[in-house]
Structure I
């Protein structure tokens with residue numbers, strides 16, 4: 001099946017955080033707080049996808065409440081943090097959404113994402129993902145994690161499904 005056809009069939013999205021929604025760098029402050037940066041263009045696309053009623057989940061091994069608050073601020077309510085078994089979390093979420101694994105796109109970047117990515121219909125990754133992840137990905141974004149890779153896959157899917165628009169009601173991100 002052609003890659004664009006895969007994008008047309010996607011009904012839900014799952015993303016990792018570090019290395020996908022962020023560039024994978026963590027700034028540690030003197031008091032031990034771990035800070036990450038998010039890319040505003042990824043945020044716009046996430047918010048638009050939510051507005052278009054796509055189910056979106058974020059599954060991460062990280063423990064940051066700040067990450068959860070940022071994503072919830074974009075309208076993503078299914079944010080699973082501190083997850084060591086991503087595949088069971090993924091499968092439970094897919095079942096609750098009434099979807100099949102084939103209808104789901106998962107974007108990951110490193111070994112903790114491997115099994116979950118292999119269990120969905122459309123495994124994708126950023127340009128700077130590890131080689132093991134690139135090897136199993138059906139699509140490799142030309143953008144790095146935290147620098148537009150999420151926007152790239154969301155925009156492709158929404159455009160191909162005629163759900164990408166310049167809606168001015170998307171709130172400031």
Structure II
């Protein structure tokens with residue numbers, strides 16, 4: 001009986017340690033600020049774990065009930081006022097722009113933000129192309145952009161998502 005209790009306790013401790021390890025990892029954050037004429041703002045957290053990055057985003061000030069394109073861009077620069085200083089989509093692997101669930105896509109292709117009736121949106125998704133740790137697909141130091149329009153996931157290289165209404169720089173946490 002004592003051996004069984006010890007074995008179960010050890011197994012429970014190892015399982016808890018495994019859960020903690022899977023949930024921890026390199027982290028980065030971005031504070032999304034409105035571009036000129038916009039009210040969109042929010043936060044994003046990127047947590048690398050077990051070969052994927054969990055992206056958690058909360059944005060407010062969006063067009064109520066609308067869908068907005070959302071991408072990682074190549075430059076961590078929001079100085080232009082219109083978000084254009086963030087450059088194009090982050091695409092270190094030279095892939096076509098596509099839906100974020102497609103294997104052959106930009107590293108910066110993300111899920112759309114769907115605003116509720118109050119103009120708020122949140123997304124939590126695991127992505128497999130980007131990293132938070134050093135390397136060619138690291139999002140650290142890149143721009144994070146919310147667009148005015150939906151992403152059609154087809155038009156190259158941008159998805160025809162329109163103006164940039166919020167911009168943030170992804171920084172190591």
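Kindly point out which one of I, II the value -4500 was derived from, the read-out being helix-only ellipticity at 222 nm (-39500 (n - 2.57) for each DSSP H run of 4 or more, over all residues; to 500). The read-out comes from structure II. As an exercise: distance in nm of label points 7 Å out along Cα→Cβ at positions 39 and 159, calculated from one structure in I, II, equals 1.5. Which structure is it? Working through the options, I get structure I. Which structure, out of I, II, was mean count of other Cβ atoms within 10 Å over residues 31-38 calculated from, if the result is 12.4? Source structure for this number: I. Comparing FRET efficiency 1/(1 + (r/R0)^6) of positions 55 and 143 (r between Cβ atoms, R0 = 25 Å, to 0.05) across structures I, II, the highest value is found for II.
Which one of I, II has Kirkwood radius over Cα pairs in Å, as calculated from the coordinates, equal to 15.9? Considering all the candidates, the number was obtained from I.
Read the figures in this text as sums done on the coordinates, not as results from a lab. What you are looking at is a predicted structure, and each value in this text was computed from that prediction instead of being measured. Cβ atoms are built from the backbone, for glycine too; each structure is taken alone.
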